[in-house]
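Here, each number is a calculation from the coordinates, and none is a lab measurement. On a predicted model such as this, the values are computed, not experimentally measured, just so you know. Cβ atoms are built from the backbone, for glycine too; each structure is taken alone.
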Structure 1
Amino acid sequence: MSHSGSQFRGRAGPVKPTVFVHTNHKQLVGAIVSAHSLRRNSRHADEFAVCILHHKDYPFLQAREGQRFFRDGGSRVWWNDDLQSFTPLRFMPPALMGYQGRAVVIDPDVFAVGDIHELLSRDMQGKALMCVARSGHNDRPDYLASSVMLLDCMKLTHWRCEEQFNEMFAFKRDYSTWIRLGLEPREHIGLLEPEWNHFDTLNEQTKLLHNTKRRTQPWKTGLPKDYTVRATGWRSQLATTVKSFTGLFLGRAAASGYYKRHSDPNQEMFFFGLLRECLEQGLVTEDLLREEMRKDHLRHDALESLQQAPRLAAA
């Protein structure tokens, strides 16, 4: 398992189908657990590679710190410390693959329950990419979730991540339109079944579990919230304004709040069962976990939680 995309750059010839998990410093533990789950739960783990794309390895992201960019038709400030500052890297894999072969790119809070090889070897029926539709998300009936994508890299030669990221700061590219795949010809996009990006749902159909509700991510319970709430509709904007005024009177912690416990104990146990295996197999160390707890990237009872989690059934 690689922890960087650097080994792809400049490579000639065929490349192995690859799953890319993109992340930043705040979600590193999640990314490591995600990568472990992909290999653990596949009968064909030797037929694909897993690569963690880390935000810190891409200087063009750091270079825009504090600058304004185009989002939702308006202006926002780019902060590299944001919980989701890695999201532009969703568009990096085709270039890293030399615009050839198959790739899957997933968020660091996506964990394999089924066999990812089924997705990598799927008949794409001539589509350039496939993803799950998420109708109604962010008040859009046509929303497409780019948090899990199956890519035919040969058909995505127009994806130039660094160049297109910089276009946001020239106000030539709206981040939100880009991230929901609104700039792609719709006929080039195929739809996956919901279980390939199952939003906070774990059942018999689940292939990829996505703990997408940031406030209930199982490894963050009890920590102060460290992400920016995106106000899209008027209700969201009103709620954000109320929280701002609350913060003036009651302090930052009261306004921002804390991460809550996930409503499904099985999803929490699944994550900590995987993390337990990562510790036992040397994919993480206790020192790393303690450091992540110190930084408030990992809940402070994580070591107790992984010891208490039941061992997962064999893949």
Structure 2
Amino acid sequence: MAETGTQAPLRAPGLERLLLNINSVVIGKEDAVLRTIVTLISGGHLLIEDVPGIGKTLLGLALARSIDASFRRVQFTNDLLPSDILGLNLYNQKSQTFEFRPGPIFSHVVLADEINRSTPKTQSALLEAMSELQVSIEGKTHSLSEPFFVIATQNPIEYHGTFPLPEAQLDRFLARVQLGYPSEDDEKTILKEGDLMRKVKTLEPVLSCDDVVALQRRVEGVRIAEPLLDYAVLIARRTRCAPHVKLGLSPRGTLALCRAAKALALIRGRDYCVPDDIKRIAVPVISHRLLFDTGLYGLARVRESEAAVEAVLASLPAPA
């Protein structure tokens, strides 16, 4: 659900610089970049469901460089093991002790590329990290650095040899976005720019990791009035009885919707939410959490879920 109409001016200078920095290399994807930043400062994680070659890695690397964060890309395959992501204990013969060697999960921004190509056991290795900011290995808990942001990708076209993410895993992602193919003019601009991956490596940070953590704390202080809470609850309840929906929005999903709306309000320079904040973020936050009985998959499933959320929003009057 793309944002339309005249956008309110950004009045959060740090966030404005962040958006401009990323948009300088991720060309023509302002809505997707905005939703990525909403997800980041909400303290959530992002699922990008789209075809290869449209800039998913570019987006993750541009974000990491813009906030001066560590970045790791993990290519998920069916032979990937949990220890390949989390790390493992290795025996040091010199000290005659076991030493922990951290895996790529110990980074600020982790790109889990084609996550649905790994086995459920490997997919579930991310669950504790995404929800609790820690991992447990051989009975010992290791804390992750803040901010910690997972960007997972999957191809909605090619499903041969994949393991679809279960609902419990999908529910851990605050939002799902699509980048889509660029417009004709944007694609021409990309051709003129040349190697954007080389350009992204020259990006200068505009925020620090501490700044991002501070913004996440500020999101918690954004006010959301009682009528808007009622509106969010009505949206959730309406999804649970929508046509062909087997599984509607969970309470965790409703919490995510409110948190994302508060983050969008902060980006827009407000310390309070308005109905439009919920409406603009509802599709990316809700759609991947719905389960249907129609048996559709791939892009058809994505379109079906987004259309269902849009129909719910159209059926409910927003509070004044």
* For which of 1, 2 does FRET efficiency 1/(1 + (r/R0)^6) of positions 92 and 156 (r between Cβ atoms, R0 = 35 Å, to 0.05), calculated from the coordinates, equal 1.00? -> 1
* Work out distance in nm of label points 7 Å out along Cα→Cβ at positions 84 and 212 for each of structures 1, 2, then name the structure with the largest result. => 2
* To do: Using volume of the Cα convex hull per residue in Å³, single out the structure from 1, 2 with the greatest value.
  => 2
* In terms of distance in nm of label points 7 Å out along Cα→Cβ at positions 60 and 268, which of structures 1, 2 is highest? -> 1
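If percent of Cα pairs over 27 Å apart, for residues 148-299 alone is computed to be 48, which of 1, 2 is the source?
1
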* Asked: From 1, 2, which structure was distance in nm of label points 7 Å out along Cα→Cβ at positions 36 and 196 = 2.7 calculated on?
  -> 1
* To do: Compare relative contact order in percent (Cα under 8 Å, 6 or more apart) across structures 1, 2 and report the one with the greatest value.
  => 2
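Could you tell me which structure in 1, 2 was used to calculate FRET efficiency 1/(1 + (r/R0)^6) of positions 124 and 204 (r between Cβ atoms, R0 = 41 Å, to 0.05) as 0.65?
This figure was derived from 2.
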* Asked: A value of -13500 was derived for helix-only ellipticity at 222 nm (-39500 (n - 2.57) for each DSSP H run of 4 or more, over all residues; to 500); which structure in 1, 2 was it taken from?
  -> 2
* Asked: P(r) over Cα pairs in 10 Å bins from 0, in percent, for residues 132-171 alone was computed and gave 20, 36, 32, 13; which structure, 1, 2, did it come from?
  -> 2
